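There are structures below to look over.
Derivation of every value follows stated rules applied to the coordinates shown; laboratory data play no part. Computed from a predicted structure; not experimentally measured. Cβ atoms are built from the backbone, for glycine too; each structure is taken alone.
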Structure P
Amino acid sequence: MSQAPKVESREPGPPESAASALDPRPSTLVRYLGIYAALWKNSVTRETMFKGNFLLWILVEIIWFALQLTFIGVLFLHTDTIGSWTKWQVVLLVGASQFIQQIYQAFFLINCVNLSELVRTGKMDFLLLLPVNTRFVLSLRQVDLGGFVNASFGAVVILYAARQIPITPSVATVLGFLALCIVGVLIHYCLMFMLATVSFWTVRAQGIVYGYYNLFNIARLPDEAFRGVFKAVFTFVLPMLLVSNVPVRLLTDTLQSQAWLLLLLGMAGVCALASEWVWRISLRRYTSASS
């Protein structure tokens, strides 16, 4: 007697969208957040191993910041205004510049400085082999926790100067100010990262990177204190006069034209594109430690 053919019953599987939702692999964003959390943990561990150096560096930065404020106080013993800037507006500008500079330093400075050492020693090979974006790891592998402490002192000066002016900005204005400060941080990062990639040609580039870091002091001064070629260069080539002056003018309601906002945002876009282009060219130049 012949048997009936065996028919396998198969339950319908989940649709592709549901199947992808059940995929145990984390999304790209979650994966990179996890990597960054691990980098933060390593940075905290490193700082706790050298507490004395951590505290000493904070003390040095506080003294330097106090000297900057003292200089402003001495300057205004001989004048009432710098252009249209009053004493407390300039103090607020110095505080904002300190805030932007220290946030930048906390996230990016040490990583930009160390790029030339990675190229010189060949450790760049290891980073290029990691299954993550190389620039992401290069830019964020270490965090300077002292930068956040020093940025808080800048924030205190901003609040005190705002009370002395006095100004009472709206919530929207404060949020706009903070957003522009972030734009300023990104401009500093892109410019210094481009300078750091010089190490692919010269091997050592710490002097160039720290030279740019010293230019941060220009951002502490009112834009109206400069004229001619100097002002043009530090507005359109190295936009130091934009990264602090524009946010402060927004906060103090002295922004004469919205064009300055567009210029700051435009320069941020240009710097981001230029730094990525230079980075790709630099990578093609790299020949690894074994060649």
Structure Q
Amino acid sequence: MKKTQETKFIAFDLETTGISSFVDRIVDIGAVRFTPSKSRIDTFEQLVDPEQTIPTVVTAIHGISNDDVLGKPIIDQVLPAFDEFIGDQDTVLVAHNAPFDCSFLAAAYTASNREPPNNQIICSLKLFRLAFPRFRNYKLETIGRNLGLINIEEHRGLADSMLLMRCLTLALDLLPQYKYLDNLMAGSNVYRFTDYSSADLDLPHEFDKLQIAIDSECTLEIRYGECPGPPRLISPKQIFRQNDALYVKAICHHDEFEKTFRLDRIQSYVVVRE
């Protein structure tokens, strides 16, 4: 059986333009590759142009402004390098509150028409609650402060990945029941990126012409929501599946902004311009 101390891990963290992976985008990816029993680490850090505005309230949290991402590569250009950094599919990925990070990366892979890595991803939240049972809350920064690992909260991808690595190493030292990797995986909440995305796009019959409209770069008039208001014009870009629902990404002509529409909330659609 493989020991956790000899396991290759990658701790990773994202900063984004907001909290919804359906409409918000990644602005920063940080990751650190490490093996608990060894001193060597390798790091990955990249600011990303989200191709949308970063709200000032979000900049106040992570400190990344619109000027910071100006001229940086877009996510389509960053993912190949991130895949290369992950490398071996036997490497175990770790994220704190993993569903958040997984959903954003899954959406990015889907939008980039790129197959995501198939590595197993541990959510450290359950593990840290077990290892550090008396903390006031289990935000990563709170854990870091309580363990004396940080004095200030940086809220940046690489800094938080490094902190996650240090917290995980300490947690494993405190939990002898997880001496072996199999036991750690069995006792953890484990995810894969494919839990949040799928290439299987078997469209309902009423939407069978939607992909043709996308391929033909058509403009659609849709009525949307349970109580549709005035019709809206959209230019659909891509259909994707996430969390067992189908969505279409499109430019909404009302404000010239990319939005995501859930297919089962589109009451009707017609082609108005080709």
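Work out the source of -21500 here, i.e. which of P, Q gives that when helix-only ellipticity at 222 nm (-39500 (n - 2.57) for each DSSP H run of 4 or more, over all residues; to 500) is computed.
Clearly, the read-out refers to P.
Quick check on the output: 2.5 is distance in nm of label points 7 Å out along Cα→Cβ at positions 119 and 239, derived from one of P, Q. Which one produced it?
P
Quick check: 3.0 is what I get for distance in nm of label points 7 Å out along Cα→Cβ at positions 111 and 135, calculated from one of P, Q. Which structure matches?
Working: P: 1.2; Q: 3.0.
Of the structures listed, the value fits Q.
Where is mean count of other Cβ atoms within 10 Å over residues 127-134 largest, in which of P, Q?
If we compare mean count of other Cβ atoms within 10 Å over residues 127-134 over P, Q, the biggest value is for Q.
When you work out mean projected area of the Cα convex hull in nm² for each of the structures P, Q, which one comes out largest?
Largest one: structure P.
Once relative contact order in percent (Cα under 8 Å, 6 or more apart) is calculated for all of P, Q, which comes out largest?
Answer by largest value of relative contact order in percent (Cα under 8 Å, 6 or more apart): P.
Among P, Q, considering only mean count of other Cβ atoms within 10 Å over residues 47-54, which has the greatest calculated value? It would help to have the intermediate numbers written out before the result.
Working: P: 11.2; Q: 18.2.
When mean count of other Cβ atoms within 10 Å over residues 47-54 is computed for each of P, Q, structure Q gives the biggest number.
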